Structure I
Amino acid sequence: MLKILAIVAACLGVFVVAVLVYAATEPDTFQVKRSVTIKAPPDKIYPLINDYRQWTAWSPYENKDPQMKRTYSGATSGKGATYAWEGNSNVGGGNMTIADATPPSKVMIKLNMVKPISARNDVAFTLVPQGASTTVTWDMQGQVPYFAKIIHVFFDMDKMVGSDFEAGLANLKTVAEK
């Protein structure tokens, strides 16, 4: 019996070491990026992104916690506008500040997650006219500390966050095409 426990412990130890070594080889940065084409001009779409109060109409995180507490501060929209939230385990807590806004083509956001895990990421929304339509790209980039690399061994951030971006862009398309 002791021999079996020793073998199980050794196998478990090898597995843990393998995960730690593999995590160390993962990239130090990440990027999640999704795009959609919307049948509307940038001027119609841009205000939906540039004003956090408009996000309730399309953000995929709004439906994950209908009881989420929201706080708006700074400018109403554009550079300096800030949005903070405190929600359930599906949305966590944090804040976003519009760092730069170039109407009607780009909104740059500083995202600060507080929980469940602390993270600071850069988010960009880019709007490119394509005739009568506009291609909207939602892009998030950030650093991946070693602890997060270990988590990424088991959870694919691109799939998890990317599916939220896809849902949000689909909602944005529905709202903007009305």
Structure II
Amino acid sequence: MTSGEPRGVELRRLAADDWRVWRGLRLAALEEAPYAFSSKLSDWTGAGDLESRWRARLTSVPFNVVATLDGSAVGIVSAARPPNAAAQLISMWVAPSARGQGIGDALIEAVVTWSRENDAKAFYLDVFEDNEAALRLYRRHGFRDRGRKPSEPEDDPVRVERRMERQLD
């Protein structure tokens, strides 16, 4: 995956053996931007910080990508697609030092490509409505607000997540 990325950016799909790379970026994301995720740093550290758990995460979610900028890992994104359903973009994060350099754009386009390759006609994501930077990025990429995310028992009752969707041509 190298065409279409901004200069100096490379995207690489991860497998279970890349768990250390994923772990480092995911922990950095949960520490730097706890407001952006449903998971908490404490969920993945301490007793939850197990190689087997990290490997399982990279196996159970079929599409996981790391972005590097000039050789440094600076971003991640994942996607899933249940049979006969729209694809879902999950776990996206870009390091503060790399923001504004097209990393988020490249990660979203990687999910678009993967979704099309997997015959999805649309894909969606859930984003906290107070995450203005993410909302701007997703809107710029053609996502439309579809209202509140359907509630799940573990959802935070105070913070509201929006469901956003993008149709694929």
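Coordinate-derived values only; no laboratory data. Just so we're clear, the structure is a prediction, and the values are computed from it rather than from any experiment. Cβ atoms are built from the backbone, for glycine too; each structure is taken alone.
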- With mean count of other Cβ atoms within 10 Å over residues 64-71 derived from the coordinates and found to be 12.5, which of I, II does the value describe? I
- Structure (I, II) behind the derived value 70, 35, 25 of Cα extents along the principal axes in Å: I
- Task: Determine which structure produced the value 20 for relative contact order in percent (Cα under 8 Å, 6 or more apart), calculated from the coordinates; the candidates are I, II.
- Result: II
- If helix-only ellipticity at 222 nm (-39500 (n - 2.57) for each DSSP H run of 4 or more, over all residues; to 500) is computed and equals -9000, the structure in I, II: II
